[in-house]
Structure formats: structure tokens, C-alpha cells
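Read through the structures below before going on.
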Structure P
Amino acid sequence: MLQDTGERVIPDYMDSTNMLLLEHIARYQFSLSYAKGRVLDLSCGAGYGSQFMAKRLKQNVDEVIGIDIDADVIKYAKGRYHHPKVSFQVNDAKDPGLPEQLGQFDTITSFETLEHIAEEESLLNNYYELLRPGGTLLVSTPFGKGRGKECGSPFHVHQLTPSEFHELFSDYRQCSFFYQNGVLIEPHPGQENVHYPLGIAVCKK
């Protein structure tokens, strides 16, 4: 039995109207417009998103590799979300040896990972090195008071401000930023008084 961390999304254990579940599903639905070829689901958790992309994009996706640092959740993913194009493995998203181990990908999804990791540069470097030239990176994170400042979640190192989040992706050829409130994901309307709890970066290398 998996332990409940308070943040882990396991659809089988959640009500279908749970907003945390619906928000996570919305991000994977959003990714379908971009995912193709060889896909890496970095910090895949229970694995439903990896399988979701493979099933919905069976003509466009060659394989999906889901990795997570938690051995128990990867064991669960292998049993619950098997798919012929999906594999799961235990790995550390910030391990500098990851690009050599896994090679490069056409698409990387990394949803709700950044805020958990103190070694931010290691993670950002892996995003870049794991992505093929011309590939697409999708990263989401909740917004908060900023780097190094306490936030409301005991599971998060900190929560970046929107401007800090934007600055992370300056090495990419092209970046678009989207904002999420519940299941709604959209470009920012440009009004200063409109605030969103989460941001999503879509970056082309």
C-alpha cells in the first residue's frame, strides 16, 4: 500500500471530482498538443499521466518513459498503468548521470516537480540535456512568495514568483507561458489584477 504524502495523485484512491486530481489531468490533457516521438515523464508519480499520453497519442508517440525517485510508487505504476509503449523506472530527476543513462527525448513533461527540489540548477540542466534540439519541454509549478521564502506547503522547498519562473528558461530558443486555475489553462490575459495559482512553461530547444 502506498503511503499518502498529502500531495501524491493516485486516481484509484481519489474521488473523481477531487480538484487536485482534475488539475493534474488537465495538465496532461494540455500536453497532448505538444507530445510526440520519444517522451519523458519526469517525476511521473503513480504513472497515470504516462499511460494517458501513450493511449491518447498512440499514432504520434514512440515510447513514454516515466521516472520517479520513489520505488514504491514506481512499483505501483508498473502494476496499474501498464502499456506496451510505456516503461517506468526509479531514478532521481536531478541525477547528473540521467542524460547519459536515458539519452534524449522529443518531449519532456515535468509537472509539479520544481518546487520540491533544492538543487534547482541540477534539475534545470537535466531538462536541457535530456531534450533533443527542436524538442519541447513542458514544466508546471505553483506560484508563491519566491525563491528561499517559506511557503504554505511542508512538501515544497519554496514556490517561485511568476517572474522567477520565467527566468529559468532563458537558454531555450522559444518559450510560451500559460497559467492554470482549476482545470482552466490559458495564456495570461495581461491584466495586472489577474492572478493564477500555477504556471506552465512550454519551451522549444
Structure Q
Amino acid sequence: MELPDRVPRLTARTGLTLRPWQLAGPDLELVRQAAQDDYIPAITTVPRPYTDAEGEEFVRRQWQRTARGGGYPFVIVAPEGRPIGSVGLWLKDPGQECASLGYWLAASGRGRGAASAALEAAADWALHGLGIARLELHVEPWNTASLRTAQRAGFRREALLRRWRQVAGERRDMVLYALHNSGPCPPAQQAPSGGPARG
């Protein structure tokens, strides 16, 4: 699979844009908001407590993921230009043509369908732009908002994975959702980044 070395700019329905992370005020403010969430820092590398230095390091880590071939982290930008969340495409093994997705929204961006629109756009690019055969995402069973987000974006539930991922110091169950074009894919494996979805 021929992989691009940069995060592209994508357009999603409802006027959203997906773009690379920037070392600028609006993106650092987004990280600050995410750091105040009860759940996001537990499932991602968003720093808590937040400092500007930690926020800048978080953004640099997103750049490094792409530079090292680990994936494509996007900022979700509302139609008025305000960053409201993130969606990431994480490559498990490019030779297997399988990848996972994770997403989160700051509190100010929730409740308007932004997560499903961003997830659809990232999944469409992965399947049709990169030719990845299968996409997976993991959602905790209690997270009904993210379960609905996955379903609205076309993902289908495949399994309940018992004690699948460590979250906040304990092993948690995850619901496995998948979306695919065609072709074989190896059994589900824990992805090395992103964490479960947050709607």
C-alpha cells in the first residue's frame, strides 16, 4: 500500500473540515478543553493536567505519528473555523490493509452530528483513498453516544471483546465495530494509539 507522508485536508458533510494539527492557539485551546474532560485523557494521550508546553508536545506527537508511518491524526473543524475535536486513522500493519479509528469531541462540539460526519469522512478516505480493506473501532459498552456515532457512520457491530483495553488503570470491555470493502483481515488486535471512541 502506498501511503502518503502527510495528513490531507478532507471535507465532511455538514460543512466540517478535517485537517492536520497546527501548533497554534486554536488547536492548543482544543487540547486544553479536552484535558478538562473526565474521559478523553483516560483513552488518549491528551495531557492532564494541561500546560502550554504539554499541549505543544501533544501536537508534535501527532505530527510524529504520521512521520513514522503510524497513522493520520486530524483536527475536526466546525464550519465557522473553530476546532472541536479529533479523529485519527491508526495503521496496525500497512501490509495487512487493516486500520483502526478513534475520535473525540470537546464538550462544545457535541450534539450536532460532528463525530459521525468526521468519522464518515476519515473512513471514506481510508477505504477509497488509501485502499485499506478493513477499518475497526472500539467503543466501551456504556458509551451510547459513541455506539450511535459508529452506527450512523456505517460501522457494524461484530463482537464484545472482554477486558480488551486498559483505561484509567483497569482492563475494560470493548465493543468491536468494523467497516470494510473486501478481502481478508487478521483477527482483531489492540491498536497502539487512539483509544476507544468518544462521541
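Which of P, Q yields 0.8 for distance in nm of label points 7 Å out along Cα→Cβ at positions 82 and 106, as computed? Walk me through the numbers on the way to the answer.
Working: P: 2.6; Q: 0.8.
The read-out was computed on structure Q.
When distance in nm of label points 7 Å out along Cα→Cβ at positions 26 and 42 is worked out for each of P, Q, structure Q gives the greatest result.
In terms of percent of Cα pairs over 25 Å apart, which of structures P, Q is highest? If you can, show how the numbers build up before the last one.
Values: P: 33; Q: 29.
Evaluating percent of Cα pairs over 25 Å apart on every structure, the highest lands on P.
Taking relative contact order in percent (Cα under 8 Å, 6 or more apart) as the criterion, the largest value within structures P, Q is that of Q.
Any read-out appearing in this document is the output of simple, stated calculations on the displayed coordinates, not a laboratory observation. Just so we're clear, the structure is a prediction, and the values are computed from it rather than from any experiment. Cβ atoms are built from the backbone, for glycine too; each structure is taken alone.
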